[in-house]
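None of the figures in this text is laboratory data; all of them are computed from the coordinates on show. Worth saying up front: this structure is predicted, and the values here are computed from it rather than measured. Cβ atoms are built from the backbone, for glycine too; each structure is taken alone.
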Structure I
Amino acid sequence: MSDSVLVSRDAAIATVTLNNPTRLNALSRMAWIELGEVIAQLDADDSLRCIVMRGSGTKAFAAGADIAEFRRERANVDQAREYGRSIASALHGLARCRHPVVAMIHGVCVGGGLEIACQCDLRICGESSRFGVPVKNLGLVMAYAELQGLIELCGKSGALEIALEGRVFGAADAKAKGLVNRVVPDHEVEGEAYAAARRIAEGAPLVARWHKKFVNRLMDSKPLAPEEYDESFACFGTEDYRIGREAFIAKKKPEFKGC
């Protein structure tokens, strides 16, 4: 493992940092692979309650894939297909991760950086943040896995606007398109992102995981199976439900156990 993707931990909150600040945190193919591996490891950790995704420093969340390596790593269709599998694996891992993921967006969030942010569950950015996917200027296309998050957040029309125009736009426009949940002054981005993560972590972790699972499932128009419908009542059989109910009655702060 290189140091292109860093992981730190503060109690039940993990921070994943895209770490290539001299290139605005652009991701090499190895970084995409490492990101997928890191998310898989965190997904399996039952003690975790929230993940914060960020870029190193305050100039960029991520400026997408590292174009400097394209002549070597993405020079033809076969190479691009393998490269695309690395991207898809990381993006699918984020989408499937059981734990809520908060994107802390400073500065530039374009190309693959925006694709990563779109697979997070909440996105909080600064007023000067910039967004877009200007790949039309490179003569390359966003693959299906890369378009999925855009479509889910801003629909067909918004996704096509972003892909076809290739325009880089500001935070207010991103908020209007549904790409971000909150826009705050630049100096408040970190504080607001971790405040959101703490609010999530203070809740019942099984409930957070169920809510994420159920919302993702409802994005699929296929009818719910009876066992899927029944799962929405499984929380009433958990210890956390008993803890939360009794704490509410006693007007105390609940201490959830995740079981």
Structure II
Amino acid sequence: MSSCFLFTTRRRLRWEGAYAVSEIKKLLPLQELDCQLRTMRRELEDIPARKEEEQSRLQEHKANLAEAEAAMKLEQAKIKELDLEVQSCKDQIAKYRQQQMVLKSNKEFKAMESEIANVQVKIRGHEDQELVLMEDVENARVNVTERCKELAAEEEAVNLDVAELDKRVAGIEVEITTMEAKRGEVVAEVPEEVLSRYERIFSRRDRALVPVEGGICGGCHMKLPPSVSQNILKQENMVSCDHCGRLLYIA
């Protein structure tokens, strides 16, 4: 074998090795940017659901308020019912009084007075019930007021939290724009075939490049054949894991 051929071969191997190392060095910062971008985009996608969760916090308070208002209206309806009963009794007494005017015997008059007295007892009973219900209505009104305060306080808290989320959205969008510009600069230094290979793996995995430690793939944690580590150390080509397909490097 001629010395010229040996020199050319060694130079080619040194160049290929330098090429592989160079591309790894370019891809690692690119991967770091892509991981950050992926995290921020996922957070951005999650924020609408988080805003909905914030709004759902109000539902229990709204339900409590609606229940308190319904309870108050029920007590008020009972009072109205009693008012109608009292008025009906009073109308009955007025009718008895008219009938008394045409009665001819004292016995009939006294019998009518007895009927009137019975109706008056009913009225007093209704009025006593009404006093109790009025107290219940007042308690229900206080409960409604408290539930209104709680709802207002929760609405204020939710509005603040939603405003913070909106602020976070704006911040993330600015960060993404900045990082995408930086990514464009990094990508410009990566050969197209290398970039295509990297992006294909990164689209399916958490990371496209992972370190090898103790002969173990840093991505899938599978034991690698000794030849894999040797090939990485040779630095002749970019080496991938046979199990998960991630690109490997020695940290």
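Tell me which structure, out of I, II, gives 0.50 once FRET efficiency 1/(1 + (r/R0)^6) of positions 74 and 194 (r between Cβ atoms, R0 = 35 Å, to 0.05) is calculated. Source structure for this number: I. Calculated for structures I, II, FRET efficiency 1/(1 + (r/R0)^6) of positions 130 and 178 (r between Cβ atoms, R0 = 35 Å, to 0.05) is largest in I. Computing distance in nm of label points 7 Å out along Cα→Cβ at positions 50 and 90 across structures I, II gives 2.4 for structure I.
I have 1, 6, 13, 17, 18, 16, 12, 8, 5, 2, 1, 0, 0 for P(r) over Cα pairs in 5 Å bins from 0, in percent, calculated from one of the structures I, II. Which structure is it? Traced to structure I. When relative contact order in percent (Cα under 8 Å, 6 or more apart) is calculated for each of structures I, II, structure II comes out greatest.
So mean count of other Cβ atoms within 10 Å over residues 58-65, computed for just one structure, reads 24.0; which one of I, II is that? The value was obtained from structure I.
Assuming 12.8 is distance in nm of label points 7 Å out along Cα→Cβ at positions 26 and 106 as calculated from a single structure, say which of I, II it is. The read-out comes from structure II. Please state which of the structures I, II yields -30000 when helix-only ellipticity at 222 nm (-39500 (n - 2.57) for each DSSP H run of 4 or more, over all residues; to 500) is computed from it. Structure of origin is II.
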